[in-house]
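Chemist: Listed after this line are the structures, all set down as structure tokens.
Nothing in this text is a laboratory measurement; each read-out follows from the coordinates by a stated rule. Just so it is clear, the structure is predicted and the values come from calculations on it, not from any experiment. Cβ atoms are built from the backbone, for glycine too; each structure is taken alone.
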Structure 1
Amino acid sequence: MNTKALKQKILDLAIHGKLVPQNPDDEPASKLIERIREEKKLKIENGELKADKNDSYIFVGDDKRRYEKMPDGTVKDIEDEIPFDVPEGWAWCRLGEVGDWKSGSTPNKKNPDYYENGTIPWLVTGDLNDDYISKIPTKITEKAFNESSLRLNPKDSVCIAMYGATIGKLGILTFPATSNQACCICSDFKGVINKFLFYFLKQHKETFIHQGFGGAQPNISKEKIVATLFPLPPLAEQQRIVSAIENIFAQVDTLEQNKSDLQTAIKQAKAKILDLAIHGKLVAQNSSDEPASVLLEKLRAEKEIKIKAGELKRDKNDSYIYKSTTDNCHYQKFADGSVCEIDVPFEIPESWSWSRLGSICDYGKCKNASTDELSEDSWILDLEDIEKDTGKILKFVHYNDRKSLSTKHVFYKGDLLYSKLRPYLNKVVIAPKDGFCTSEILPLDFKGVLTNEYGQYLFMSSYFLEIVNFLTYGVKMPRLGTDDARKILIPIPPIPEQKRIVSKIEEVFKQLDTISAQIE
């Protein structure tokens, strides 16, 4: 469910007069506007108010069309400008008629007397939060207020941002405050409840953003705001509309929270599934499976043959892990014959074995390719192309679209690709086709001891992530070092069980993804 779109729909219904029923006993908005105009006229005549050269008002002619009487006395047919029909009892006016709109200014930032030990809140667009404003960090002094063209806007004033990326951002003051020139603030409300005005402005945000296009810096200006056509309901209906909006929004927020909680629960469920998988608790063991220890012995035997044939040099750090039948403890035996007891992270089934990553994988040893070896349609995989936590590739970019001069690692279809840079992002994928990747991504070969699919889920498990996050170095761009990675203990099931584990994970993940998609 798109709760943002749902809230917008509620606001659309509200300002079209379709959210709550009309009450014929409500005083029509037209009467309200007439009173506002009469009061304004008297204040001008008594010298309490200056006449605004831009004053105009909208009325309905005998032909049922809307007209606007301009300050110079001319009358303009504006029926075609009216965006939609409103219910009986509502009236159209300009926003300038329902309140006093003012923008602020910025006292000279170079004058410390204007800011040091200031006590008067000075609002900037970054303080707007589309809600009640309870905190304004910047304060100015009485001297700044007196020597600048600022107004102290009263509590409950409605604020809207006019410039840049924050166009349409809103707030309602919970205490008096001044503002900079990027904010337009409405106070001294005439015939409108401030919360109804707030919700109208919120509904109108995309329109304001569109109006702001065209300049070096997008802006809507106070003139554009006050000239905006405004559907005014009777006061009593405004209150009913505001109450209805807030009741519905509260329910939508509950849905949003429930949705967020469910998404979190799904993420936690996936992590638990992987945890069970690498502990040997997701599927049953099968006594007919060849134990993982046999696989490891075969791998060591093959390596010895290559060493004796001179095809391979013995690594001084070569070792293997075994479990003693006498004390059930785990030991690591090194190439020089020395043995030491080791602690394993957790117990695993009898048919499983522990191994260091470096013993089953040439971690860090990759086949490289220079840019001369790349064709225009070669697939170039970068970290940004991989979605975190999901094992999914977001996009495929070819060499002609990504002219990188750095050396690339070569990988082949089916290879496990692991990001050693910022490994907390959990970017582990299986290549769907041949390609080339940044040197921060390592193609891994498990020499037949692990299937790449099981390896992917193992690398994405919380067990592996926690170890890696502990081992990474570097603050801004943390990465996993090769020597540290090769020492990580890996739980290895028999190959048939690895396949059963992968099948069960995919089955459960598919169900969880279906649930997740239904709550979007």
Structure 2
Amino acid sequence: MSDKIYIFDTTLRDGEQSAGVAFTTAEKLEIARQLERLGVDTIEAGFPCTSAGDLEAVKAISKHVRGVGICALARAVPRDIDIAWEGIKDAASPRLHVFINTSDIQIAHQLRKNRDDVLEQAAAMITYAARYTSDVEFSAMDATRSDPEFLWKIIERAIASGATTINVPDSVGYAIPDEVTKMFRSISERVPNIDKARLSFHGQNDLGLCTANSLAAIQGGARQIEVTVNGIGERAGNTSLEEVVMALDTRADHINAHTDIICNEIFHSSKMVERLSGMPIQWNKAIVGKNAFRHGSGIHQDGIIKKRETWEIMDPKRIGIPDGTQLVLGKLSGRHAFRKRIEELGYQLDASVLKRAFENFKDLADRKVNLDDRDLEAIIGELLGDVAGEIWSLDAVSVSTSLGSPATASLRLRGPDGNTHEDAATGSGPVDALCRAMNRVTGLEPDLAHFGIRSVTEGIDALAEVTIELRSQGLSYSGRATDTDTLLASARAYLTALNRMVTNESRRESVSAP
């Protein structure tokens, strides 16, 4: 039976300490509810003494998020502890988190005290906090740069004073993994009452070692890891929740430990925090980065097509990535990935046409970095002498939307018979209304699998690029259009996809060279 690792999420406290991040109360509550769905064990909701707004946010989370422990941070002073308790007293499972500096450099230059002063203050304030709740966590700030003898001594006093969780943080991201393992083992060996508390680790990522240090802490005896979603936090950030959780999940053969995290909520949690924090995730970020499950090399793409596990140690669907594995076509792509995408677009090419199409594709890829389905359509259409034209064309469009009322779209399309056809539809929004109206006019009912929009240029007159993917009978059809009018671009992109669907379905069974 593997040991459970408790996940203590501090996205709303240490994560918010990222320069430039400031969550509103409503945003904090939204994130806290998602963290509850994610299955974290404890949410550190804030540092209530820092502002009235933070106190109110902690109160709101304590009141409305009931299925998880709620923690508030406090310095080892009575006022901080009183205010922290005010924030969490209505929580279903409240925890007070009390901290004090323990390294000589911080004791001397930040606190301007000595070790004895710190020892007595920590013991007194933990006792003070324990009058409010039996769930008290103590953090020895800058533990990894603290004298080991003093660290053991203050931990022993903290437990004797009522602390039930002992957090040993690498507050400045200084430690190396083997040092972390040794530190935790020494605590277990040298602190006589350590069996009365759970050991915890909090890492900062200044040297990029947070995940490694967290796993090292687990191997040394830590059973709680303090994390943030996407690893956001002070300076270079904190230990990344998704990295630690998936390391334990993927390498259960090596580390005899598990978490209770609901893994398919990871990606949604990541995107939410990215959106609300305003901190974009780097493309090559482990687990949740844009490129984490995208493959551009022909060798890798060939392996993925034959068996996904040849180049992926995790299934992207396990962490909730809806699109799963992606093969990105470019100059490094191989023939197998090219053929797979062509077939997904609805083409069945014989060997000679596929060979010529791939050669033309590679030639274009040498000259153009980003290729999309339009490029593939053009290549194949030229070879086949059958470039798809406009079966349905846009003649007129009108969209009306107002606050509190359904959106309405009216369309006039010119059909394959040369005549115009009109209809209208309502929807939950203007784009939904447009799509419904298109379906009514054409009599087609594909599934809308993807709708994406981005700004191509800058300014208030920026071009909007809309990308749409439709699915019908197991095949995908893409459409893309740009316009300064977002709704007009949406209509054109949807119509392009519809036209491709009509054209491709008529020839998908078998296509050969002319």
Structure 3
Amino acid sequence: MNREIELKLSVSPRVANHVLHLPWLRALSAGPPKRHALRTVYFDTRKFKLHDRGVLLRVRRTGRQYLQSIKAEGSGEYGPLERGEWEYELPGAAPDLKLAKGTALAPFATKKLKRKLKPLFETIVERTTFPIHADGADLEIAVDRGEIRARGIRRREAISEIEIEVKDGDPFELPRIADRLARSLAVAYGPRSKGERGFALTCKKPDAPVESAEILLNPRTTAGDGFQVIGFSCLHHALANERAVRRGDAEGVHQMRVGLRRLRAAISVFKEILQGPETEAVKRELKWLTEQLGPARDLDVLIAGQVRPLHDAPAVAADADVLERDLEAQRKMGIRRAREAVDSDRFRAIGLQVALWLTCGAWSYRETPSVKKCREMAIDEFAAGVLAKRRKQVLRKMRKIEQLDPHARHKLRIAVKKLRYACEFFETVFGGGRRDTRRKRFCKTLKGLQGHLGTLNDIEVHKQFARAIARSGDGISRAREALVMGFITGQEAKQTASCVASVKEAAAKLDKLPTYWKMGTNPD
């Protein structure tokens, strides 16, 4: 197996033409540029059996040569930038499953798979490769221009990207070269591979919202490497929704926001190893982007959950229609604000800034003894400590729920959400047998607790919104809107006591549940 360590950058076709002409890049030249015409066919079943299991099978033709590649998403020594890759020459264009032995494809290489295997899409690419040597590392810059073609549905999508791959030597030179490229040209971090884009195109959903993917962690990996895997998963979740946001898809806005929140939660969970000015800068940028997406999602929830149902309430139906039209106009402005944020240079810079920070930020090599010890701790030990500490903090605050003001309740809701995200991050660390049952019960209780606290938070947000409408000026429309918001907040006020009771009940249940992550025990 070869280890493929690469970083992908997206770039406009116009900018792509200038990459190999950069003076500083040519000064690092280790040979002349080479051009290749590549035609690559991707194979899978109609139900994407291999893709859904993180395995990719393709056959590439270069000139008269056919090369079969099997790739597996991995979290090896260099984290998510590293993938397992197995390559074999073929006599023709058809894949050979006999070559799957010892690869990630081996568990699925059955006669049944062979019968169902089909060519789903292909990429036609003109690739220009440029070898460079930088501080003891040999790398290759590849500029790809071409298109993806989905078989049978006549759909195409342009390809314009740069790949930086480490061939030999220090892998930390890869992000350094990427950073220099970003300071020279308008490039962005490109998390979606040609394969991922091809599968989305085949499904006729290239702009569809993307949900989070499962995070796979080896229990004996280090906390530092574990953070990289988790961080990249969250970053990819957020950035994969870029096209959906540009299309004005409300669910795309929601999914990007969730991805950003999960990434911010991961930074909080691993804060012991991440402290420093670089991390603070990343946190500021992520907070800014999250805020650009917030208004659209909040208005979606208010319209769908509270205003629209009032059309069936005779007392306020006509006034609710006035409020909904106003809120819908504000929602559209929120969607536009989200779209403008994603179209900005700042957004492009954030994606690459976070990717490079995850790859080789100062946190990853800081030699402070306490930080280094924590970073090199096994992820199962680290996770157990984090989960136990955060559970204890949440339960302590829950005991005072009736005395907490709205702001304190909001902070408690965030703490519960971070604990729930942490459980999801470390799901595969504590898997197996009764542990899974205990974990699912724990997470279900947390989800319910988060829901009750979310309702309390919504009640307070709607109160503030009602006050804002009341203060916004005179006019018949405003008066009618204030009337409806007053009706909504009046109805919601009746729920407060029952929500607080539900929070106390869920907290008591959480307190009694066994801690599935507890070290030194064997739930089986």
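Chemist: Which one of 1, 2, 3 has Cα extents along the principal axes in Å, as calculated from the coordinates, equal to 76, 59, 51? Could you put the intermediate results ahead of the total?
Modeler: On the way: 1: 110, 55, 50; 2: 90, 52, 42; 3: 76, 59, 51.
Going label by label, the one that fits is 3.
Chemist: Determine which structure produced the value 12.7, 41 for Rg and Dmax of the Cα atoms in Å, for residues 444-483 alone, calculated from the coordinates; the candidates are 1, 2, 3. Numbers along the way, then the final one.
Modeler: On the way: 1: 12.0, 36; 2: 12.7, 41; 3: 15.0, 47.
Comparing all candidates, it corresponds to 2.
Chemist: Now for a different question. Which of 1, 2, 3 yields 4.9 for distance in nm of label points 7 Å out along Cα→Cβ at positions 28 and 404, as computed?
Modeler: Values: 1: 7.0; 2: 3.2; 3: 4.9.
So the calculation was done on 3.
Chemist: For which of the structures 1, 2, 3 does the calculation of helix-only ellipticity at 222 nm (-39500 (n - 2.57) for each DSSP H run of 4 or more, over all residues; to 500) return -17000?
Modeler: Numbers: 1: -10500; 2: -12500; 3: -17000.
Answer by label: 3.
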